[in-house]
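Next up, some structures in structure tokens.
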Structure P
Amino acid sequence: MYATAHRVVSARGETGINAFLHLHGLKPVPGIDWNDVDMDFVTDRAPGAPHAEHLEVTPGGNRVLSYLAVVCRDDTPNEAIVRALAHMEATLELNTRPVVRRFPEGVTVRFDFAGQLPSAEQMEFKTLREVLAKLVIKQEQAVWITKAPLRIGLHVKEGEYVFRLDDKSRRRVAEVKDLNLPLAIIHVEVSTYQMFDRLYGDLIRQILPALTGLTLDQIRNEGGVTLVLADTGRILWEWPRRTQALTT
């Protein structure tokens, strides 16, 4: 299990707390020893499968102001996780950062923040802890996980990228209430794409609303998006991310 709560700020200045719960299953996971877990390996290379979430700001492209993370086996009792978080809050010391503590029953907790927080560090930990504990206890599966993602094919032509929503996905988005008719196909010059990506990053997320006629929140609720190379079907990009590793 990898559960994390972030206070984030979007490019438009929206601030809120997003939290995510990933599960690994009870079978052995290569590279992970739950009795002596490498937290960096879990969070960076083997986060597990997405399962539940709490969202206040649309995910993607946000700046993280603070975070609280828990790593442990999926079958760890909720009480053990709640106790570990409460104990860390009661004994929180910020002499070194990030603050990492290992607790009985294999629970590892990490807390850190960047720059100035809107409240004191102790209060920030409490706020993140409350959101994270509710997510772990409830474990209500996120709606988008139960749906197949919309599928976009990337056609690479000389000097341009062509993004095309496939026919099945186009029919799905047409059924969404209050929908503006989607373009379903967008041409972008390679040089323009590369320049935008260098300056702002994540151009694909900017293309999605124009391509589908949906807001990012609506796209997420419909299962998100998978971008595939049209010639081979190879997955290039997912939003939200469903797999632990993608070939790019």
Structure Q
Amino acid sequence: YNSNVLELAGNLTLDEGATMELHPHGIAPENSYGGGCRGIALINANAIINFSDNSNININCDNSPLTGPGPDGSIINMTPSNPDLISAALYASANSQIQMNGKNSNFNINVTGAVYNNNSVAYIQGMTQNISNSSTFSVNLKNPGAYNPIYGVVYIGNSSNINVNENGEFEVKTDPLIGGYLMFMPQVSFNITRPKSFLLDNGGSSNSKILFMNNDQYINAQDIIASANGYSYEWKTSNIV
């Protein structure tokens, strides 16, 4: 509570078949990256997450109480002090990395409710991410209520480099939003080559936009069937080539 669950300044490798589950809560961590608490904060260029075959990270952002063992063996129930203020999931600083090249690995972000201060669920600044071999990066937002992500449910900027390679999956889905963007990518190299899935879905909302990119930015796509559900903004929209 009131902390980033994992602040990473070095290399983390998930062994084959390993699963890490994180439940961030609170809004006032000792070190705030991108605003509020985060499930994972990659805080420097040495912060690298490597996924082995069949490994998983699940970040669940909601107001559910947590249950765990106490020091005397009893069960402790912890209820969020601010249940309506939902923590965000991911912050990634410049030159950090997420490498999803192991077979069937998954990075799942599941959010229920309105994220605190309209923060982006995932805020990515200059990170490199590679996804391949039937591995999946997904963001799924339910019951967003008054959440209005003006800088995107997912923000990717500062010359980030995102590569969805052969049989990789990249999916961002929400229930209908009252405004803002699903994806906000002002400065990014986004490359898609023979993916298993590339899906952007804002729940069909006419009040929010699917994607923002600057006029000189592109999604470079090869051998792809892309899916998008929702309203697309007409000014400074993305280009797919």
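Every number here is computed from the coordinates shown, using simple stated rules; none is lab data. Every value quoted in this text rests on a predicted model; they were computed, and no experiment measured them. Cβ atoms are built from the backbone, for glycine too; each structure is taken alone.
If mean count of other Cβ atoms within 10 Å over residues 25-32 is computed to be 10.6, which of P, Q is the source?
P
Given a computed value of 60, 39, 27 for Cα extents along the principal axes in Å, which structure among P, Q does it belong to?
Computing Cα extents along the principal axes in Å on every structure in P, Q gives 60, 39, 27 only for Q.
Ranked on distance in nm of label points 7 Å out along Cα→Cβ at positions 97 and 185, which label among P, Q comes first with the largest value?
P
Which structure, out of P, Q, was helix-only ellipticity at 222 nm (-39500 (n - 2.57) for each DSSP H run of 4 or more, over all residues; to 500) derived from, given a value of 0?
Checking each candidate, the match is Q.
Computing mean count of other Cβ atoms within 10 Å over residues 1-8 gives 23.6 for which of P, Q?
Structure P accounts for this read-out.
Could you tell me which structure in P, Q was used to calculate relative contact order in percent (Cα under 8 Å, 6 or more apart) as 18?
That value comes from structure P.
For distance in nm of label points 7 Å out along Cα→Cβ at positions 33 and 57, find whichever of P, Q sits highest and give me its label.
Going through P, Q one by one, distance in nm of label points 7 Å out along Cα→Cβ at positions 33 and 57 is largest in P.
Given structures P, Q, which gives the highest value for volume of the Cα convex hull per residue in Å³, for residues 137-192 alone?
P
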